[in-house]
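Undergrad: Scrolling down, you'll hit the structures one after another.
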Structure 1
Amino acid sequence: MPNAPGSDKTHHLIAYAALSFPIAVRGGPKWMLVLPFFILWGGAIELLQPYANRYAEWFDFAANSLGVVFGACVGMLARRL
């Protein structure tokens, strides 16, 4: 696989922030219920990776989860502005 600049964990954080940001900006009555699903999805992907000749890493899961929270916080801030 080609190398991309930056850390793998940074890529995870950015990807999951980009996933949750538009949900938080849009809002709606139950938008926060989607965030735990994103976190569980990131965990499921990590647990399934050994079956696809890849390595599961807890730090990837942590970066995914932080990305969801960060994207949601920035999205809520953007919605208020």
Structure 2
Amino acid sequence: MTEVRMKELVEYVAKELVEHPDEVHVEETGGARSVVVELRVARSDMGRVIGKNGRVANALRSLLRVCAANSGKRAVLEIVE
């Protein structure tokens, strides 16, 4: 089975959600057991990524957690302005 990279997953989903996909930037940092993924989007697209009551952001975090668990790691998604 092909390992899905967490950075690529978040970047793909975010680009599909926003109006300005060229302004989506994702950085992945971490060590052997944990990963921090930072997502940056245009200010006007922030609401699309967060969603009503944070539902879209929580869904992204859930996808990221599942992807990380398959790799034996823990992951955190940070949406940065």
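Undergrad: Out of 1, 2, which structure matches 1.6 when distance in nm of label points 7 Å out along Cα→Cβ at positions 42 and 58 is calculated?
TA: Values: 1: 1.6; 2: 2.8.
Working through the options, I get structure 1.
Undergrad: From 1, 2, which structure was helix-only ellipticity at 222 nm (-39500 (n - 2.57) for each DSSP H run of 4 or more, over all residues; to 500) = -24000 calculated on? Don't skip to the end; give the middle numbers.
TA: On the way: 1: -24000; 2: -12500.
Comparing all candidates, it corresponds to 1.
Undergrad: Tell me which structure, out of 1, 2, gives 33 once relative contact order in percent (Cα under 8 Å, 6 or more apart) is calculated. Could the numbers behind the result be given before it?
TA: On the way: 1: 50; 2: 33.
Here the read-out was taken from 2.
Undergrad: With Rg/Rh (Cα atoms, Kirkwood Rh) derived from the coordinates and found to be 1.04, which of 1, 2 does the value describe?
TA: Working: 1: 1.04; 2: 0.96.
Corresponding structure: 1.
Bear in mind these aren't lab numbers, they're just calculated from the coordinates by the rules spelled out. Remember, it's a predicted structure, so these values are computed and weren't measured experimentally. Cβ atoms are built from the backbone, for glycine too; each structure is taken alone.
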